[in-house]
Every structure is written in structure tokens, then in C-alpha cells.
Structure 1
Amino acid sequence: MGKKRRIAAFAGAALILFLAAAPPLPAQDTFSPQGSPWRKLQRGTANTLTGGLEFFYHLRERDGGSFVPPWVYGLGKSFYYTVRRTGAGLYEILTFPFPWPGDYLPVIEPEFVWDYPAKKK
């Protein structure tokens, strides 16, 4: 029994060393290249499913000195951008086989909701 344990311990240690020494795999872009109908379909699906995240991104923006209370301005702007991104995603899903706008470019910028720059506090 002692010999089997030593062999198992040695095999476990060898496996750990082998995995620790393995080079990391390079990161791969999970989306198709820009300018293809598949990228347009992927972008449309992602924007339709994640359009609601726009609401939280724009919720705390300042109103810029408007007479409207800031919370009303933030809610309105958040709702507008959420509907806009989700609608653009649906449009891109429905029209992905056709190169509208030219060469399958994004309809709105940034291309995805997670491409917004980080906000300063």
C-alpha cells in the first residue's frame, strides 16, 4: 500500500509541475472579423441581449444645468439609450444578410455596450 501511495503522490506532483510549466494560450477574439454578415449578426444579438445595460451606464449622468431635475433627466436619457441599443440590435439581426449600412458597419457607436470608457467618479 505504501508503494502505491508514493507512485500516486509522484504522479500528482508531476502533473502539477507539468500544468504549471505549460505556456498560457493566447487570447482569441470570439467575434467574426469586422465587415462580415456574421459579425453583424453577432453584434445584433449581443446588443439586443445586453441593451438593458445602457440604462445603468447613463443613469447617473449630470443634466448639464437644465431646469429638469437630475433624476428625471437621468431616467429619460437611460430609457432612450436602452431602447436605442436594443432597437439597433434587432435591426442588425433582421438585416444581417444585407450590407446596410455600407460594408456591414455598426449602426451605433460604440459597437457594444461594454466598449464605453470607464466613468470618472
Structure 2
Amino acid sequence: MADDSAMVITQTRDNAVILTIQPTKLRDLLVVQTLKDQMLAEVARSKAIKVLLDMRNVEMVGSVAFLAFLGIRRQPNVERVILCHLSPPVLELFHLCKLIATDNHTAGPFEYAATIEDAFAA
């Protein structure tokens, strides 16, 4: 069962907010709902136009987690959501679900950068 402990660590830089996801498994509805609430609160507080999701700790993602990430994309001030530090299996899942671009011709709601620095360079 999820509690109210911090599931995300927040940093700001330029016009961006960096949200480092703490849970390793994003499959449980209660965990994901708590994570979503915390992420949305941080995005609203920061008023950032770019959101970087640092997923270096995430080993497993269930479909319920996609709703939490899509909730960020729907925020009126957010122009870009960039996923960073994805493990190979998590990256493959996002590609298979067409949530990130697979080439220059295929768009998705999220962008991908290997690292936080790559995201700022893009």
C-alpha cells in the first residue's frame, strides 16, 4: 500500500523541472496514483514548461503508470515531457506502446533522452 512518503525528488533548472522517480516498480495502482499526485503537484508548483522524468530507479512499468505520465503531458503550462535514464526494457515498452518517437516520422506524447544533460542539449 502506498503512503505519502516522497515518491519523487524534485530539482529545477532553467525553465525545467526534473522529477526523479523513486519507486523501482510502477505496477501497483495505489503507488502509481500517489506518484501521479506528487508529480502533478510539483509540476504545478514549478510552473515549468519542460518536465524531465528521470527514471534511473525504475526497473518495471505497468500500463497503469502511463496514465500518470500522460497526466503531466496534459498540464496547460507543459510543452515538453522528456523521459531520461530509461532501462532497456522500459525504453522498449515505451517504444512498443508508441509513447515516444521511434524515428523522425513517428511522434508520441513523450520525448526520450539518454541523460538529463542530453535532454537539456536537445
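Suppose relative contact order in percent (Cα under 8 Å, 6 or more apart) works out to 22; of 1, 2, which structure was it derived from? This figure was derived from 2.
With Rg/Rh (Cα atoms, Kirkwood Rh) computed over the structures 1, 2, the top value is the one for 1, the highest of the group. Computed over structures 1, 2, distance in nm of label points 7 Å out along Cα→Cβ at positions 53 and 85 reaches its largest value in 2.
Quick one: FRET efficiency 1/(1 + (r/R0)^6) of positions 21 and 93 (r between Cβ atoms, R0 = 41 Å, to 0.05) came out at 1.00 when computed from one of 1, 2, so which one is it? Answer for the origin of the read-out: 2.
Have a look at 1, 2 and say which one yields 0.4 for distance in nm of label points 7 Å out along Cα→Cβ at positions 61 and 77, as calculated. Label of the source structure: 1.
One of 1, 2 was used to compute helix-only ellipticity at 222 nm (-39500 (n - 2.57) for each DSSP H run of 4 or more, over all residues; to 500), and the result was -18000. Which label is that? Only structure 1 yields this read-out.
FYI, it's all coordinate maths here, none of it is from the lab. This one's a predicted model, so the numbers in the text were calculated from it and none came from an experiment. Cβ atoms are built from the backbone, for glycine too; each structure is taken alone.
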